[in-house]
Structure 1
Amino acid sequence: MTISEPPVRSACARPATGRAPTLAHVAALAGVSPATASRVLSGSAHVSPDARMLVEEAVQRLGYVRRRSAPRTVGPGESVAVVLCADSSRVFADPFYASLLLGVKRELEGGPQVVVLMVGKTEEWRTTAEYLRSGHTAGVVLVGSHRDHPLTLLHAAARGPVVLAGRPLSENRLPYVDADNRGGARTAVEHLVAGGRRTIGTIAGPPDMGPGVDRLAGYRSAAQEAGIDMGGLVSRGDFSQLSGEHAMNRLLDRRPDLDAVVAASDLMAIGAMRALRRAGRRIPEDVAVVGFDDLPIARRVRPRLTTVRQPIEDLGARAARELLALIGGRTATERGVVLKTRLIVRDST
């Protein structure tokens with residue numbers, strides 16, 4: 001039997017200021033009964049598509065978080081989910097994901113199994129939420145979220161706690177583990193300035209992701225302190241090699257006097273190096289290049305890439321450790337854990 005109810009919105013659907021929203025608030029805002037709202041959140045099939053959509057919208061608008069089950073331990077035979085906010089082509093092409101998953105697996109060795117889910121398309125979020133509602137996993141590590149991703153819906157669907165790998169840009173209270181992206185980008189620019197570079201551009205990451213925003217902010221802060229005219233010196237990519245190549249071409253068109261570039265990922269830096277060679281620019285004599293990540297490929301390219309090392313494997317391990325602690329009943333003492341970055345100087349600067 002499918003239960004359907006008319007979308008009658010209550011005037012008292014929102015909680016008083018300062019109070020956490022309850023299931024009753026979700027039901028009132030969605031215009032359904034608390035029983036129907038509960039069935040939606042528990043993954044029951046006996047709910048109409050319209051009612052399900054209304055409840056999910058109310059969950060996101062209110063920031064509702066379900067009360068979790070009693071504290072427990074997670075052992076062999078159980079699982080935690082790692083949700084990667086990227087499609088398979090990106091995951092398999094970018095070594096970042098393999099390093100992070102290695103860290104998660106290292107931390108969970110001898111404990112729960114790791115289930116990897118990829119949500120590169122909008123419709124995959126709903127499918128992922130349905131899977132999490134089924135109760136197969138004890139908690140979630142969410143990697144690489146974008147500003148417009150429905151994190152609240154995912155959190156409400158999960159039967160256990162959620163920890164983010166990467167600082168979220170949306171307003172939510174989920175705990176996260178991140179690298180010092182802002183400080184790392186600042187250090188890269190300061191290194192270039194100390195080496196005599198004066199026209200330093202950047203290939204920034206996506207503006208709807210924490211690393212894209214924070215690395216650009218670090219670049220701008222250091223460039224401003226150095227008195228660099230940033231007009232035309234900022235281009236954007238999506239962390240992929242091809243996007244870095246295209247972004248470098250745009251920088252050269254706008255600022256042919258450019259003598260250095262800081263890319264927000266190693267893959268974009270390698271794409272930039274390819275564009276520079278095609279333009280007849282020598283690296284580092286004409287243009288110095290700095291990446292971000294310190295992936296294994298940074299040591300194999302020629303010239304070897306100067307880059308900001310973020311502890312990717314440790315980031316994955318720490319996120320898994322935080323998740324296990326929350327599953328075990330520990331209250332998060334701090335919302336965000338930020339790991340240090342370090343500049344690795346090689347031949348490209």
Structure 2
Amino acid sequence: MKSKEHTKQVRDKVVEKFKAGLGYKKISQALNISRSTVQSIIKKWKEYGTTANLPRHGRPPKLTCRTRRALIRDIAKTPTVTLEELQRSTAQVGESVHRTTISRALHKSGFYGRVARRKPLLKESHKKSRLQFARSHVGDTANVWKKVLWSDETKVELFGLNSKRYVWRKTNTAHHSQHTIPTVKHGGGCIMLWGCFSSAGTGKLVRVDGRMDGAKYRTILEDNLLESAKDLRMGRRFTFQQDNDPKHKARATMEWFKTKHIPVLEWPSQSPDLNPIENLWQDLKIAVHKRSPSNLAKLELFCKEEWAKIPVSRCAKLVETYPKRLAAVIAAKGGSTKY
């Protein structure tokens with residue numbers, strides 16, 4: 001609670017005694033006021049030459065400094081806390097204010113409500129393998145990455161987007177673990193697609209009919225992988241990239257790669273941010289949904305048309321800047337990155 005102001009008469013007496021040569025301690029004892037108050041009054045008199053109240057700058061804040069600090073502690077501890085919950089907590093300490101007051105106070109401290117990014121759940125073992133991968137490849141030349149054929153599967157929905165969740169965070173902290181929503185990779189959806197690309201452009205894009213298993217995956221590879229590599233003029237010596245999905249790592253699948261003399265890039269689990277094809281999936285989904293497909297057949301058609309339209313320059317840029325992804329993983333000590 002704010003203390004009551006001393007009268008001008010008392011403040012004048014403080015200055016009078018100070019002019020007479022008394023120290024802060026003696027003035028404090030003589031007038032029965034605290035030493036810090038005496039110091040404050042004299043400091044003001046020295047600076048402004050008066051003991052009168054100076055004009056105040058606008059309206060006094062509705063939230064005390066103590067409550068503002070409590071709000072910042074609350075959102076640092078729980079970034080997903082809502083304005084309504086913060087409003088209730090301030091009311092409990094006797095400061096009933098509108099949500100916009102709380103919002104403004106947080107904005108002044110640099111915190112803004114933002115949609116939480118969805119990121120794979122990373123265990124310590126995942127971080128360790130990601131860090132090891134990044135360190136072992138960070139020195140690779142641009143030509144190494146140009147000889148990689150990147151691949152992945154993705155789900156494309158006919159309508160709608162995944163729900164959003166807001167968090168309080170500062171600028172450039174979007175990818176900190178406490179500001180993201182952990183996700184776990186899973187199948188299913190409206191249509192599932194398999195695709196590949198290299199720095200020379202996009203390769204084949206095929207729809208996966210029904211549930212993907214090892215045999216179906218090998219059929220897709222048989223029908224599309226080598227043909228894509230040929231179309232992209234990758235030559236015989238190229239490396240294939242895939243994630244660690246069980247059907248990708250099945251013994252029969254790895255034997256197929258061995259028979260075809262195709263080296264497979266060792267890949268750290270839970271690392272979509274290390275696969276540049278994820279950026280192309282995002283480009284594809286934005287382009288397709290702008291065309292508003294009305295059924296699954298049109299959805300598939302639009303996906304293939306838009307995939308073919310992705311510029312070679314876009315693909316080349318993603319591969320060219322790949323070392324930046326590795327550097328980001330190293331900087332994050334194996335944690336999530338902005339990619």
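Here are some notes:
- In this comparison of 1, 2, the computed figure -12500 for helix-only ellipticity at 222 nm (-39500 (n - 2.57) for each DSSP H run of 4 or more, over all residues; to 500) is attributed to 1.
- A value of 1.6 for distance in nm of label points 7 Å out along Cα→Cβ at positions 86 and 110, calculated from one of 1, 2, originates in structure 2.
- Winner on distance in nm of label points 7 Å out along Cα→Cβ at positions 142 and 302 once structures 1, 2 are ranked, highest first: 1
- Between structures 1, 2, the calculation of distance in nm of label points 7 Å out along Cα→Cβ at positions 174 and 190 yields its largest number for 1.
- For P(r) over Cα pairs in 10 Å bins from 0, in percent computed as 6, 24, 27, 20, 14, 7, 2, 0, the structure of 1, 2 it came from: 1
- Answer label among 1, 2 for the case where mean count of other Cβ atoms within 10 Å over residues 22-29, calculated from the coordinates, equals 15.8: 2
- Comparison of 1, 2 - label where FRET efficiency 1/(1 + (r/R0)^6) of positions 94 and 238 (r between Cβ atoms, R0 = 30 Å, to 0.05) is highest: 1
- When distance in nm of label points 7 Å out along Cα→Cβ at positions 214 and 246 is calculated for each of structures 1, 2, structure 1 gives the greatest result.
None of the figures in this text is laboratory data; all of them are computed from the coordinates on show. Not measured: the values here are computed from a predicted model. Cβ atoms are built from the backbone, for glycine too; each structure is taken alone.
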